[in-house]
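Each structure below appears as C-alpha cells.
Here, each number is a calculation from the coordinates, and none is a lab measurement. Note that the structure is a prediction, hence the values are computed from the model and not measured. Cβ atoms are built from the backbone, for glycine too; each structure is taken alone.
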Structure 1
Amino acid sequence: MVNNIRPLTPKQRRALLALLNGPITRREAGEVSGALNAPQTVSELRAKGLPVATEWKTGIDRDGRPYRMGLYSLPESAHEHARQLLALQKQVRP
C-alpha cells in the first residue's frame, strides 16, 4: 500500500504512464512528460520507490559520431506500485 507519499506531479504522472507502456528513451521521457530535465523526473519517481532502470544504448548520430543514450524501463514487478501511485493521484484531485 502507498502511505505517506506525496501525489505525483503532472510531469511524473505522464512519465510513469509512458513507462507502464514499455521502455522509453531519455528524449522520449522528456517529450512525453514535458520535462526539460527528464533525468530529474525519473529520479523523483525513484524517490517514490519505483525501481526505474537505466540501460545505456550506443549508436551513431547523423554526423557519424558515436553517442550514448539512456533507455528507461520499469520492471513488471513494480507495475502494481505504479498503479497505486496513479490511483493516489486520482483520490487527491477535486
Structure 2
Amino acid sequence: MMNNNMNMNKLTEYIEAGKFYFLNQKYNEALQYFMKALEIEPDDIETLYSVGILYESINEFDKAMDYFKKVVGLSPDHSDALAHINKISKNE
C-alpha cells in the first residue's frame, strides 16, 4: 500500500513540475516530466491532456491529436479535449 502512495506522490510531483516548466516555456523539460508521470499512470487524463496542449503549443499537431484522442478514449465527455480535436481538424 505504501508503494502506491509513493507512486501517487511522485505522479503529482511530476505533473506539477511539468506544468511549471510548461508555463515557463521550457517545453522539453515539461515533456520529460509529463512522460515520467505517464510511466507511473499511463491513463492519467490530466497528464495526457497536458501533453496534448504542449504538442499543440509547439505546432506538433499530429502528436497533439494523438494525445487528445487518448483523452477522449478514456473520457468521452472531455469537452476541452474535444474542442482541441475540433480546432486542429479545422486547421489541417
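Using relative contact order in percent (Cα under 8 Å, 6 or more apart) as the calculated read-out, with 19 as its value, let me know the right label among 1, 2.
2
When helix-only ellipticity at 222 nm (-39500 (n - 2.57) for each DSSP H run of 4 or more, over all residues; to 500) is calculated, the result is -13500; to which of the structures 1, 2 does this value belong?
Corresponding structure: 1.
Given a value of 1.00 for FRET efficiency 1/(1 + (r/R0)^6) of positions 7 and 39 (r between Cβ atoms, R0 = 25 Å, to 0.05), calculated from one of 1, 2, which structure does it belong to?
2
Of the structures labelled 1, 2, which one yields 1.9 when distance in nm of label points 7 Å out along Cα→Cβ at positions 31 and 55 is computed from its coordinates?
1
Rg and Dmax of the Cα atoms in Å, for residues 23-78 alone computed as 10.8, 30: which structure among 1, 2?
Checking each candidate, the match is 2.
For mean projected area of the Cα convex hull in nm², which of the structures 1, 2 scores highest?
Checked 1, 2; max of mean projected area of the Cα convex hull in nm² sits with 1.
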